[in-house]
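Please treat every number below as a calculation from the coordinates, not as lab data. Small disclaimer: the values here were computed from a predicted structure and weren't measured. Cβ atoms are built from the backbone, for glycine too; each structure is taken alone.
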Structure 1
Amino acid sequence: MNLIFNIIGIFIVLLLVFLCSPNRRKIKWKPIIVLIIFELLITWFMLGTKLGSIIINKIASFFSWLISCADEGIRFAFPSAMENQTIDFFFSALLPIIFVITFFDILSYFGILTWIIDKVGAIISKISRLPKLESFFSIQMMFLGNTEALAVVRDQLSVLKENRLLTFGIMSMSSVSGSILGAYLSMVPATYIFSAIPLNCINALILANVLNPIEITKEEDIVYSPSKKEKKDFFSTISNSMLVGMNMVIVILAMVIGYVALTACLNGILSFFVAGLTIQKIFSIIFSPFAFLLGLSGTDAMYVAELMGIKITTNEFVAMMDLKSHLNTLHPHTIAVATTFLASFANFSTVGMIYGTYNSLFGEEKSSIIGKNVWKLLVSGIAVSLLSAMLVGLFVW
């Protein structure tokens, strides 16, 4: 019965996004159906075949090795902290970001990451027949994150019409940066994180074309090719990457501390009026219908609904820390769908980040398209996370 609810959930999410679309007649269903079939195949391959499992385990092992390299640097600076049996979140999840982001920038410096993005983006564009720039952008998000991916194609985005520019804002809600995967892997199962990443990117492409369907000419269907600028020397590049990584650690730490404290404050205020009432309980009620559509029942459904609310109102780190403490008591299907749902940047604060990025890159006039369509970004971000979780849920019971 739960499997039936899981399948029905996929259709309901697509239907709700369709009903939110202002231009339903312009939606091109053929590429969308092709991409959904493609998603089912890759999800089955990743979770339902031995080869897929081996590949995911190899990728997870590679990232574990990266984290172990990062740990050596952390241990040099904080030897006593790394010797504890239970290492604090700051040391185990955040500080490794400094090395991981540096490693990814090294791959970009030598053109390796760019080559991977180009090849995979070309495959997605060929399969879906959707615009090339949007297809490549969906893959860039998979490795670079939302604001970084927007910055990479800023020259071409600056000349796009407002309606098409909105598509990239909608897609940006569902990314995850490769540089913080280590933080995720320290809290939740790697299998579902690596399953969520490609699904989120493809679902972002699908739902952006449902929420904001556009028509472009062949002349407009081109991919930005950056001009050849003087390359910084290698050591300047990696030194700058380390500073960027440290800045990211501080930002994430500030957000986690602030949001956890804010949640505690809100809970205190709510309990003053109604004994035992918390923000988590409120959101567990609001999101419970979607939790049941993930193929969950009983206490698991209410708990995952609570996690969904925490993630959307705060961020995925706060929700993942909570999930980590319950992994030993949850059903495999619950762990799979919860982890997949949490593995993206889709929350209220991301809307502000996207608006700020648009404002800095394109000016106030063009960034107003984001301000006018905040609801579309939120609908897309939540729907992409739900759709990815439902697809993963089909193969884990």
Structure 2
Amino acid sequence: MTARLVRVPLKRPVRHASHLRTENDTLLVRCELSDGSIGWGEALPRIYVTGESADSVVRQLEATDFEPLTAWSFDSPETAIRAVTDFRPAMIDADAGVTPRECFGNSVRCAVELAVLDAVCRAHRVSVGELLRSVAATAGLATQRSDVVYSGVITSVNGRIRQYRSAIKMKVFGFRNVKVKVGTDGVNDVLLLKRIRSVVGRSTDLRTDANEAWHCEEVVDRLRQLAQFRVTCVEQPVPHAEISGLAEIRRELKRDCDAASCVAVMLDESLCSPEDADRAIEGQICDMFNLRISKCGGLIPCLKIAQRAAAGRIGCQLGCMVGESGILSAAGRHFAANVSGLRFVEGSYGRFLVRDQLTYEDLTFGYGGRAAVLSGIGLGITVDEGRVAASSLRELRLL
């Protein structure tokens, strides 16, 4: 087992209220079994989400004992589920100024989990999707979709012409669900939503993502200003430190509307672990969870959170990290195709966003955000190891 930190440039800058991104330092893990089966995993550390940086991920990899993984026989795909569920990265100090939460270490956990599941499923000639569906069935969450439909996303853009251009792209490409980044300095959100709604039409579902841009005392007023554009959801409106105030915000929002038109509150940066999910449900602070495979620590933790959401009558979105390669895109495709209860799905932006593809297969969605279910063994993708090596910043041998 080896790990690489690789630099993945984006085709264009992606801006939201928390960050401006032009490239990713991506963690890749390569797992090779004794029979020669090779699996790949990926994670994208985000210091403003899980408290992890590229440096902390490398330090954690160096401190973690991977030897216990060799004790597993992997005589069935189900054995791999047990192995990755038991896997725990070493606890290390976070970067200066960062207060770690339970999710610290999720990047390492995710990349290792995906690599092991990919390799073991390849060895047993089954897809990760089949395995995931069987695990989801035990939680009452199994489904089998014929295709996956992704949402469009409009990142923070300023200027009338650029805003109209972004909306026209969503309309022409046939998206029925569109997320709009709001709360960015210098952008008038009312004008932004007005222009987008005028182009995409009344039937398109519009939701917003504030990326922690607001404070509790201003959320309701801001959403009242946007109500005329029939926004269905606001994602992470406040910083993580203020999420307890969302319970009262939800009550105010419900007083403003009828059941059919209430703005749902979704957690993202504050929803990174099953423990986060438990606290959110107990505190009644949200209506929806945004599951992202990398930030939540892999497919299995995402499934655990989805199970809690179903029990707590919380809706779910499957989200993604900006600039995922085909490895995480494939993992997300399998989750979306085989786990029920997902209202929105994001990801597989592929060639629209990432300059250098790390897989031979193009997983980019097509018209209307539609994409085929992956049917190959393992994750169903082939990694371009030459391109991975060319993009590598650092390599570590784990086993």
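Out of 1, 2, which has the highest value for distance in nm of label points 7 Å out along Cα→Cβ at positions 146 and 378?
Evaluating distance in nm of label points 7 Å out along Cα→Cβ at positions 146 and 378 on every structure, the highest lands on 2.
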- Message: Of the structures labelled 1, 2, one was used to calculate helix-only ellipticity at 222 nm (-39500 (n - 2.57) for each DSSP H run of 4 or more, over all residues; to 500), giving -24500. Name it.
- Response: 1
- Task: Work out mean count of other Cβ atoms within 10 Å over residues 322-329 for each of structures 1, 2, then name the structure with the largest result.
- Result: 2
- Note on the structure: One of 1, 2 was used to calculate relative contact order in percent (Cα under 8 Å, 6 or more apart), yielding 23; that structure is 2
